[in-house]
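Q: Listed next: structures, encoded as C-alpha cells.
Values quoted throughout were computed directly from the atomic coordinates according to the rules given, and no laboratory measurement underlies them. Being a predicted model, the structure only gives us computed values, none of them experimental. Cβ atoms are built from the backbone, for glycine too; each structure is taken alone.
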Structure 1
C-alpha cells in the first residue's frame, strides 16, 4: 500500500457538510469529480482504484481514504461498490497532523464506520455533535486520541434511529413503514416526532434532505447531473430537474453555473 500522507489541520473541529453511504459502479465503471472547498473521507467496502491528482492508489475492503479540497479524483470500480463517506471543511491554522492518503484500519473499521454513520444521523439536527464525532474519527485515523468533547442535546432514540436510517439510504427507495419498523416505533408516533423536531412529515423530511444533498453535490463536486440524480434517490432525470428547480429556482445546471461563478 502507498504510504503517502496528507498534512491535515486538526487543531480545531471540522465542519461536517454531508455524510452517509454511497453506492457506485452500478452503471459506470469510472467516475471523476472534484470537491473545490471540501475534504473527503471514505471508508471502503470494495476493491478498486483511485487516482488522486495523477497518482494511483489501490482500494480494498476495510480501508480508509482521505482526499484534500480541489483534488482531481478518478475512481475505477469493479461492479457495485459501497462506502461510507464524509464531506467536510477544516479550519486553517494550528499544527498539522499526518494522515495516510489510504490506510488499512483493520479491526477498527466497523467502529469507525459506526461513528461516521452516527455523525450522518446527527448532522440534520445536531451538526456540532456530528462534527465532533467526525473529528474523533480523523484523530483515530491519525493514530492519536482526541481529548476534547462537546455537550449535546438529547433526542428521542426512535427519532435518532429513523433519521440515521434515512441519512444512510438517501440514494435508495425509502418506505416509511419500514423506517418505522427499524426505529421500533409506530408510523403515527414517528410522524409526530418528525413534525415536532423538524416541522415536516417524514416524507417532507426525506424530500428536503434529498434536495439538500443534491444541491451539495451540484455545488461541491463535478459529478454529472444524471449521476447526482441517482445518488440522491431521484433517478428520473425529468423529476429530478423539476424538483431542483422548485427548490432552488434554477435548473441543476444553472444552479451549478451560478455557484461556480459566485
Structure 2
C-alpha cells in the first residue's frame, strides 16, 4: 500500500513562481465495525490498520484486555475493517453512537470523557531511565520516519524499554500513532508495563489518559504538554517529559524516575 501520492503544485520563491511536484501523505477514512455495528470513522494513514482499529477500541474501553477477538477483516476498497469479538455485551455497555474521529490535530471531534480520567488509577512503577539515554533515543526516534522525511506530514510514536526502541509507528494523527502501538501490543501479547512512550506530538489530556490506561509510566515528547495533561500526569503518577531536543528537556511531573 502506497503511503504517499505525487501532486503538482506551484512553488513561490524569492525569484518568482515555478511549477513542480511533491509527495504528500495519503489519508483515508477507515470505518470500524464491531460485530457488524458501525462505531466510528478514523481519518488515518493507510498502514497497520488492524493495529489501529484494535488500539482504538481498547483506548475507548469498547473492548477489554481480556476480550477474545475472533477475527479481523480489512477491506481496502471501501476502507472499512470488521472486528469480531466473543462478548457482544461489551457493545451494549458502551452507549455507542456513530462518530467521525479527526486526526486530533485541529478541529477533530473529542471522543474522550471525564470518566476516562476517573477510571485511571495512579501508576505504581519503579522504572528508572537515565537522562543520558533519553537524548540519543529521541534522536534515533526522530530519524526513523522516512514518511516524515518525504512529506513532513505525519506524527511518530514508539514504545521503548529503558535501553532501546521496541515498536515504531507513524500516522497523520498523533492519537492514531499511539493507538497502533496499543493494538500491536494487544494482538502480540506484549506487555506495556514499565515501558516508555516517545511521541513527536503535543501531549494533551486524551494522550495522557490513553497512555496511563495502558500502565505506561513515562511519556517523552518532542513537543509540549497542555496544562490538563500536566495535572493528570501529576495525579496519575506518570512521568511527563517534553520539549526534548539537543541536550535540553523539560521534566513536568514525577522526575524521580529520571536518574
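Q: Say we calculate distance in nm of label points 7 Å out along Cα→Cβ at positions 57 and 209 for every structure; which of 1, 2 gives the highest result? Can you show the working numbers first?
A: Working: 1: 2.8; 2: 2.1.
Answer by largest value of distance in nm of label points 7 Å out along Cα→Cβ at positions 57 and 209: 1.
Q: For structures 1, 2, which has the highest computed value of distance in nm of label points 7 Å out along Cα→Cβ at positions 193 and 225? Don't skip to the end; give the middle numbers.
A: On the way: 1: 3.8; 2: 2.3.
Of structures 1, 2, the maximum of distance in nm of label points 7 Å out along Cα→Cβ at positions 193 and 225 occurs in 1.
Q: Out of 1, 2, which one gives -13000 for helix-only ellipticity at 222 nm (-39500 (n - 2.57) for each DSSP H run of 4 or more, over all residues; to 500) as computed from the coordinates?
A: Numbers: 1: -13000; 2: -7500.
Label of the source structure: 1.
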